[in-house]
1. When FRET efficiency 1/(1 + (r/R0)^6) of positions 25 and 97 (r between Cβ atoms, R0 = 35 Å, to 0.05) is computed for each of P, Q, which one produces 0.75?
2. Taking distance in nm of label points 7 Å out along Cα→Cβ at positions 9 and 65 as the quantity of interest, name the structure among P, Q where it is greatest.
3. Among the shown structures P, Q, from which was the value -17500 of helix-only ellipticity at 222 nm (-39500 (n - 2.57) for each DSSP H run of 4 or more, over all residues; to 500) calculated?
4. For the read-out relative contact order in percent (Cα under 8 Å, 6 or more apart), a value of 26 was computed from one structure; give its label from P, Q.
5. Output the label of whichever structure in P, Q has the greatest value of FRET efficiency 1/(1 + (r/R0)^6) of positions 17 and 57 (r between Cβ atoms, R0 = 35 Å, to 0.05).
6. When you work out FRET efficiency 1/(1 + (r/R0)^6) of positions 49 and 89 (r between Cβ atoms, R0 = 25 Å, to 0.05) for each of the structures P, Q, which one comes out largest?
7. For Rg and Dmax of the Cα atoms in Å, the calculated result is 21.1, 68, so let me know which of P, Q that is.
Structure P
Amino acid sequence: MTASLKQPFDQMAGLPARDDKELGPLMEAAARLPSAAAEEVIRSLLRAAVGYERTGDTRYLTCLAQDALVTFRLRRDPETGKALDAAPESPGNPADAADVEEVLARHGL
């Protein structure tokens, strides 16, 4: 069995150019990421790469690519990005919480 030569990334067929018109707004969204979110994007990239390397399963890479496009397309709108980055509101008063068993019973579960 002969090993195939690895094709350079930037020469892969169908890869958009560095100045592709769709990449600009996505890169602007990436530049607005808070550092913790940017770190998580990098961590996800590395996890997918290591998962692929360990298993040969390309689903790690295709899933990452699909998730990245959804994430950055959502974040193209600065207001949506702000909403995604906002700290969650603190939980309500525990006394106001519904009893789980009661809610399940009410729904026949």
Structure Q
Amino acid sequence: MRTLYTIHAVDTDKLAGVIDQMRTLGAPSIRVVDCGDYLMALEGTHRIAAAAELGMAPELIVLDQDDLVEADSLDWQDLRAGQKYTAGELAGEAFSPSAGSYHIDANGTLEAI
């Protein structure tokens, strides 16, 4: 069983809307970084929480530490537009175990911990 960390805490009002959307759209795709002992999500805090609540297994697009990610593809305030960052650098910036954490079971289903 692996652990997945999210980039920030869940806003319960926003989560309710995301759950409603996912009931129609199905499981999401979310970019995560393989940090060895755990995965770090670069996006999708509310999609991850909604998937856990609905018992869905999201498609995790696993990036290696040295993969490049365009800043414009993320909704982060402190990244410079047009810049590329390594996935490992972003994972290090985003890591906060108090933000949100989930166990991923053998079927890819998430459970909040």
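1. Q
2. Across P, Q, distance in nm of label points 7 Å out along Cα→Cβ at positions 9 and 65 peaks for Q.
3. Working: P: -17500; Q: -8500.
Structure P accounts for this read-out.
4. It must be structure P, since only it matches.
5. Working: P: 0.75; Q: 0.95.
Largest one: structure Q.
6. When FRET efficiency 1/(1 + (r/R0)^6) of positions 49 and 89 (r between Cβ atoms, R0 = 25 Å, to 0.05) is computed for each of P, Q, structure Q gives the biggest number.
7. Source structure: P.
No lab work stands behind these numbers, since they all come straight from the coordinates. Source: prediction; values computed, not measured. Cβ atoms are built from the backbone, for glycine too; each structure is taken alone.
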